[in-house]
Structure P
Amino acid sequence: MTRQIPELAAANPVIMGLLEYVLDRRDEQILTGEEKPIGMTLDPRKAPRALRAALAPFTDPVYDDGELWDELVWLSRDYRCFSIKPPGRRPAGGAAWEGARLYFEDSRESMIREWLDRSRPVRLDPEWQAALTKFAGRFEVPDAFPPGGLELDPGFEDFEQMLACWADLGEELNRAEGRPAEGPPAEGRPAERLSWRQLSARCFLGDSKYLDGDGRQALVRALFPSHCDRVHERPLLMHLYLPAQTERVLLIENQDSFLMLADCGPEHTALVYIEGYRGGAARVRTPGVARFSTLNNAQQTVRRDFLQWWQGQGAVELPVYFWGDLDYEGMQIAAALKRSFANLVCWRPGYEPLLERLLAGDGHLPQQTRKTGQRPIESTGCEYADGKLIPALRQSGCCVDQEAVTPEQLLAAVSSDNE
């Protein structure tokens, strides 16, 4: 919701003039790339022209300069827009405002922009603009780049080299369609299905992971909207333990825990080692996306029935459980998977031992295991996780990895499954 300027401030011409003056100066700084503190002295005789215009009401007999000043002091105190330094010496009979020094509080800039409905300008790097002008013709939609351009990524000498790589995407996508850079498809040349990793490695200095970066694949689609159907999502490779008869499915985050559970030989629970595929959770049940290698010797019919269920084509809907680390990333994975498995819940037999350790003070701090980048989550959609696990994480500030569960505890959980 947009913050509204207080009515008292909106009716004060000095306040409004000063706020506009400050944003004018800040906009100039942004566009020149030299942001620095903004200060001003309230002296109409010596002030620059733009500031004189803002201070003019102080000397206009239509207004009460003392009232204008009191309201400016109120704004500075209650909304912290300015800090005020009284003059060292005030002339005899001078008004309270004369010679006062105002310093703009940078932290209030966004609030004032909302008040005045003035967006922050975007500075366009001239080197970026020159490089984009050179390569614009090689993009279907060059305006898809952000208004301020991209930042120069490490490894590129300049924007021209970086944009040349982005422009190469168009030629590579054309080549994948069996086309030359321009013109109709080459006769007899088959179309190629590219993965994002292949496309990235061919265009960005051999770096297969460059397009994995935030928003980069979406930018490729926006720059080349008619060619991106040749790019397919990378398959998700998963390991699977299949019993002869599957009554439930347990998705497991980490390899050691998956193998330990598989060694217990659950009779009715299929185990899937998902390796923390949070990013692919939304498409994990799309046909052709997940590829399984089966750990045990499962019959072909059993494997076929499971794959049909996984792709949403099974005769019955099986209960689905998730077990991972008791940390915020584990909860994020659970929430992401629930978008594909609507009935998914967190697996109590696996989480209860972790929760007991956490509540007993046996957890580790995020800083100890490079988990400081994990984002807290308020809700997963699982009643157990939202009511027990997440509050415990929040209260303790610690985490417990799922490998802390002992073989005896897992065997007890699997024994109840086998009954």
Structure Q
Amino acid sequence: MTNNTLSLAPGQQKRLLAVLLLLMPLFGMAVDLIAPSLPAMAVALGQSDGAVKNLISLYLLGYALGNFFSGFLTDAWGRRKLLLGGMAGFVLISLLPLCWPTLPVLLATRLIQGLMVGTISVVARSIFPDVLESHELVKIGVLSGSMFGLGPIIGPVLGGYLQVYAGWQACFVFFAVSMTLMWLLVVFLVPETHFRRHPLALPTIRRNLAEVIRHRQFMGMVILMGAIYSMSIAFNTVGPFIIQSAWHYSPIMFGHIAFGLGCVFMLATFVCRYMVKRFPVARVQHVMTSLLLAVVLVGLGFSQFWPESLPLLCGISALMFFGQGMLFPMSMGRGLSLFRHIAGTATALMFLINILITSVTSFLLSLLSVHSAPALLVVYLILALICFFANRLLIQPGEQALVQKAA
């Protein structure tokens, strides 16, 4: 262990990492679980589709803000108390829609749920650099991406069945119960890991933020993460209304489709683990961003001939999810390894920008008329272009500068 890494007994470290990894599916499930219920919510509450779609964009906004502010707090105050407080807050706020099932309460609930999950996720991910060496962080980043991917796999299927057999409020019961169980595991198995505290002072915050923001390679990875994650958010925001409302499939059918896409994401994280062991990570990122762009262009061309083809929409979306499973955890692990000394701040800024991109994407989709497969593929194309140019203009030049400096 280095002087910057907390030394734990092997068994204690394994238990700690296991608990943190078990939290990851809940982060991935927070959007996907309610996606099959969005059309039913619109009908039950007597609201427009666009108004109900804001349940996703507001959650993402809260998630971004929770990530940002909790990063400074966890570097100043430590990990454990903030983690437990965020989890308890999530449980309590998830119970509100059961008592007051109205759109304003739902919107407020989703915003605060996002704040709490943002806090939990930043603190949990900030613990990794506390207890792991630099070379282990890329591996745990890929593994946490695999666990995160369980959320998009389980969430839509579970959400579809909950909607059909118990109604949309059952989603919030699931949120409260599952987080309560995780809170108990954290109480008994996750100790405090951060003792090199940074004072919660404006000059310190500004200095740390400036150090992170000026890192060109880091910012490129963050933008790439935001664009690639926005592809799955776009599908979850628009997909239920295309597949259920326009094409008249059931919520369970949508859940099964999303389950398949989640499986593709999970498969990609395992492929990613294989690839990064055998090829330079920079090369894998370059190839994947180029392939994503080519696939979307081909899919958009086919959609002009088959605009209502469910297999075509699912096939192109599956390839987008595969790209997300490859690029997101890889970029996250590499980005966090650059700022071990201010991991909380780096994590906060990483996920603030990442989730703000996805929140803006979701909000724009609630305003725009995206009710067909070709329109959704245009959204994929814009996001694929952002991924391509983030890698080409920010990540690659940063890597070249590091090579020249080393030489």
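What follows is calculated from the coordinates using simple rules that are stated; it is not laboratory data. On a predicted model such as this, the values are computed, not experimentally measured, just so you know. Cβ atoms are built from the backbone, for glycine too; each structure is taken alone.
Overview of results
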item	result
Origin of the value 22.2, where mean count of other Cβ atoms within 10 Å over residues 318-325 was derived from one of P, Q	P
Ranking P, Q by volume of the Cα convex hull per residue in Å³, the structure that comes out highest	P
Label whose coordinates, when Cα extents along the principal axes in Å, for residues 262-325 alone is calculated, return 30, 30, 22 (choices P, Q)	P
Top of P, Q by FRET efficiency 1/(1 + (r/R0)^6) of positions 110 and 254 (r between Cβ atoms, R0 = 30 Å, to 0.05), largest first	Q
With log10 I(q)/I(0) by the Debye sum over Cα atoms at q = 0.11, 0.14 Å⁻¹, for residues 102-245 alone derived as -0.57, -0.77, matching label from P, Q	P
Value -11500, calculated as helix-only ellipticity at 222 nm (-39500 (n - 2.57) for each DSSP H run of 4 or more, over all residues; to 500), assigned to which of P, Q	P
Which of P, Q yields 10 [relative contact order in percent (Cα under 8 Å, 6 or more apart), calculated]	P
